[in-house]
Structure P
Amino acid sequence: MRALFLLIKLILLGVLMFVGATFALYNAQLISVNFVVIETVEASLGIWLLLFLVVGTVLGIASSSFMLLRYQRQLARAKKSLSE
């Protein structure tokens, strides 16, 4: 059963990589992103959008992890106070 889940995950990862590569190829216009102080190098629109998607996903997972750790600590304190 575990091997089946691993196979499904690998297939989904492959499909997502294919969709991302296709997306990047079809959005080939060169742009440079201007932040307030920094101007970036020119890259294709697809690459920039995929980069921002990945960065946003990582930041979302990180913030969720911090909240989850906080709730786990609160739960551990509540269990400890109930056992006393």
Structure Q
Amino acid sequence: MDKALFCTTLTTVFLAELGDKTQLAAMTATARSGALWTVFFAACTALILATAIGVAVGGALFKYIPEQLVKYLAGAAFIAVGVWVMVKA
């Protein structure tokens, strides 16, 4: 295992997830239900599945599409979702 890649990925994903919708949803579910461990394990499972999909799709995309194009498309999709959320709010 590449330790540098592991640490970089861990740090990047951790910082990206802080304060996002996932964390807010988990806090809300815990506050409403009081079921700390159920929400914790459900959220962990959801994040594992979402990450698995991201890794699989990313691995397939990079075989056929240049990395720079994937980065631009991901950035554009991120901006589009942000604009969509602002318009719907």
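Supply the structure label, taken from P, Q, corresponding to distance in nm of label points 7 Å out along Cα→Cβ at positions 8 and 32 with the calculated value 4.7. Spell out each step's value before the answer.
Details: P: 4.7; Q: 3.9.
Matching structure: P.
Which structure, out of P, Q, was distance in nm of label points 7 Å out along Cα→Cβ at positions 24 and 56 calculated from, if the result is 1.8?
Values: P: 1.8; Q: 2.9.
Computed on structure P.
Thinking of P, Q, which structure, once helix-only ellipticity at 222 nm (-39500 (n - 2.57) for each DSSP H run of 4 or more, over all residues; to 500) is computed, gives back -27500? Mind showing how you got there, number by number?
Working: P: -27500; Q: -30500.
Label of the source structure: P.
For which of the structures P, Q does the calculation of Rg/Rh (Cα atoms, Kirkwood Rh) return 1.24?
Details: P: 1.24; Q: 1.03.
Considering all the candidates, the number was obtained from P.
Every number here is computed from the coordinates shown, using simple stated rules; none is lab data. Treat the numbers as computed from the prediction; the structure is a model and nothing was measured. Cβ atoms are built from the backbone, for glycine too; each structure is taken alone.
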